[in-house]
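Read-outs: derived from the displayed coordinates by stated rules, not from any lab. Please read all numbers here as calculations on a predicted model, not as lab measurements. Cβ atoms are built from the backbone, for glycine too; each structure is taken alone.
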Structure 1
Amino acid sequence: MEPLASKIRPKNLKEFVGQEHLTGAGKPIAVAIEKKHLFSFIFWGPPGVGKTTLAKIYAKALNADYHELSAVSAGKDDIREILSSEGTLLGPRILFLDEIHRFNKAQQDFLLPYVENGKLTLIGATTENPSFEVIPALLSRMRVFVMNELSDEEMKKIIKRTGSKIKKDALDWLISMSGGDARQAIAMIENTISLYKEITVESLKNTLQSKFLRYDKKDEEHHNTISAFIKSMRASQPDAALYYMSRMLKAGEDPKYIARRMVVFASEDIGLAQPTALVVANAVFQAVDTIGMPECGENLAHGVVYLAQAKKDRRAYDAYLLAMEDAEKYGNLPIPMSIRNASTKLMKDFGYAKGYEKYTKESLMPEELKNKKYLKKYEKNT
């Protein structure tokens, strides 16, 4: 059965809701469609705001040989297959690459020559900042269009297209929970009708807790899972940590997000007990960035087991928090004269660096904090 989102998907700009700064009269995408201007570009914005739909409308207007791939699962072979296909239309070959930020450097490098020579017109979609996630050479050959979260009024127009009967309280709750994500709202409507036959606040809440929507727009499940992942490593339970890591990957979480959390964990929870943990975590992040899914899951698993089994010592992190508290509380306290930078004769005349000793035992803290100790003595975990 065709999904509801597909059934009601707009076929042209007249039906499209939102992104007036791109689709309104005289705006970039509207003009490009009107003049049939062919070029590569990236849609950057939150989920469910029309990136895929707008790409389809653009490609259809140009009578293009249109292909879609998800960077989560696609690779070089998929691109080769598209390039070798004869196509069904006389128009240009357009590739819509969803979640382009999931393509690693090697995969993006592979795309580059085909975009350069015009064999492929690329439309990327991403929720991440392209300047950080897309290689400069490829980014320089594409325009970036920012897409905004849908307003409540725009959400109402899209929900109305579903033809579903929804009372005002349920409609308001649905819009609030969807957070400007039309795809989320449509999926909730479809699943609620399938499960409960009618749409009420109660039935929507029950649907949200079902398996259909494990990652809601409010990101509660996302935060719960990453919390469980971190706490499992902290408790030195590699099996639990591997499970929550795998669960996130299966749900479509960005592997680089998981790797970044591991780098933070290495300093925050392992710290001085095993300083090489930071080196390992950084190596995992680099591997994930270079290799990409699905193979980088092996690198993540390797790192997760290492971090979970490592000894733990949070003293550096706890000391950092205490120091930050004092930095905020006291502001710019005078730095002791003996350790000030005496880069000119005038500064020396004023007493800068006077009495400085390289390996002094005397406190170098500001006068008000002379006796303050942030770093606690190491206590072996029992």
Structure 2
Amino acid sequence: MFETFELLTLQQYWWIIISLLASLLVFLMFVQGGQTLIYTLGKTDTERSMIVNTLGRKWELTFTTLVTFGGAFFASFPLFYSTSFGGAYWVWMAILFAFIIQAISYEYRSKPNNFLGKRTYEVFLFINGALGTILIGTAVGTFFNGAMFSVDKLNLTRIYDSAISRWETPFHGLEAVLNFHNVALGLSVFFLARVLGILYIVNSVKDDNIHQRAKKQMLYNTVPFLVFFLYFVIHLLLKQGFAVNPDTGEVFMEKFKYFHNLIQMPVVLVLFLAGVVGVLAGIAKFIFCSSSKGIWFAGAGTVLAVFALFLIAGLNNTAFYPSLHNLQHSLTIRNSSSSHYTLTAMSYVSLFVPVVITYIFFAWKSINNKPIEKAELEDEGTHIY
């Protein structure tokens, strides 16, 4: 079946899969958002333990999705993987560090003879929640604003300098924070993760005190999220974008490129608008109706909105990783993908994705079949994080 598809069709298919994985990852960052609220929502050791334990049920899903996202990018668009992960390594090392200390914290926080104390690991969880979300959001911002790298495939013929891509600054990715549009997306992801974290905790923790504090925190986090998100989207739709001539592969600047992408791909526009409405509906259900089901509306909305943003970043003849060093070195789904054979083989493997999603759904339901309570932490048969 897939072997009959043209190479461009397979490249588009895999960009759609990458976009879906990215959207699921951003949704699952409610774990990171919740970790930054441990001391804000939990005022006693028991309350903090309830929050940590309900987040501990899901942290591995976020980490696994991040690894899957990176692996899928490596297999389908290896030139991006080698350019970004190999060039902007300070950013990715910082992200990796943040997720390593998260794993350590959940494993050792409640272990007997923990000489560092619970508070140390709770601080580690806060660092993971803040650093991980902001850095990932800022890194994704370079998909729309570009990065300082060069690509020369002729280097493969040179014995002593065979690296195809090269980073053109000594900061290796950290310079992305100097572009406020990148940072605005990073802060949008950070505050969105906190909003989703609040909604998840309200849905999965049964405690009136935590719920009362959560409502106040929802207001404090919704406002900055909307400010940064609206700034990012408005700036994105009005800025010049990195367009690609489909006949020659030439990259050039086009006014209102990302706005044009939304208009020329109406399905994507509908997905984006539906996603924004879903997030706002989830927030409103909790603030005005005190509903604990807001996580499902906001979660679905997050997936749709992020999915749409990734689609306009790489489809419709758009360079998804623009080079600010040399515009013609920008990466597109055409010039950075694997071969037709590799994409075909991977496409057959991708048919198992619905099975995995179904497994995650049922695993989620079985783990979260009832909200966590104080009595559960006192049960000797319960695994405590």
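Looking at structures 1, 2, which one was relative contact order in percent (Cα under 8 Å, 6 or more apart) calculated from, given that it came out as 13?
Values: 1: 13; 2: 25.
Computing relative contact order in percent (Cα under 8 Å, 6 or more apart) on every structure in 1, 2 gives 13 only for 1.
Among the shown structures 1, 2, from which was the value 1.08 of Rg/Rh (Cα atoms, Kirkwood Rh), for residues 112-303 alone calculated?
Details: 1: 1.06; 2: 1.08.
Working through the options, I get structure 2.
Which of 1, 2 yields 18.6 for mean count of other Cβ atoms within 10 Å over residues 272-279, as computed?
2
Out of 1, 2, choose the structure whose coordinates give helix-only ellipticity at 222 nm (-39500 (n - 2.57) for each DSSP H run of 4 or more, over all residues; to 500) equal to -14500 when calculated. Walk me through the intermediate numbers first.
Working: 1: -14500; 2: -21500.
It traces back to 1.
Among the shown structures 1, 2, from which was the value 4.2 of distance in nm of label points 7 Å out along Cα→Cβ at positions 136 and 312 calculated? Mind dumping the intermediate values first?
Numbers: 1: 4.2; 2: 2.2.
The correct label is 1.
Looking at structures 1, 2, which one was distance in nm of label points 7 Å out along Cα→Cβ at positions 128 and 248 calculated from, given that it came out as 1.3?
So the calculation was done on 1.
Match the computed value 27.9 of mean projected area of the Cα convex hull in nm² to one of the structures 1, 2, and report its label. Numbers along the way, then the final one.
On the way: 1: 27.9; 2: 20.6.
This figure was derived from 1.
Please state which of the structures 1, 2 yields 2.7 when distance in nm of label points 7 Å out along Cα→Cβ at positions 152 and 320 is computed from it. Kindly include the intermediate steps, with their values, before the conclusion.
Working: 1: 4.0; 2: 2.7.
The value was obtained from structure 2.
Taking volume of the Cα convex hull per residue in Å³, for residues 24-95 alone for each of 1, 2, which is largest?
Numbers: 1: 100; 2: 87.
Structure 1 gives the largest value of volume of the Cα convex hull per residue in Å³, for residues 24-95 alone among 1, 2.
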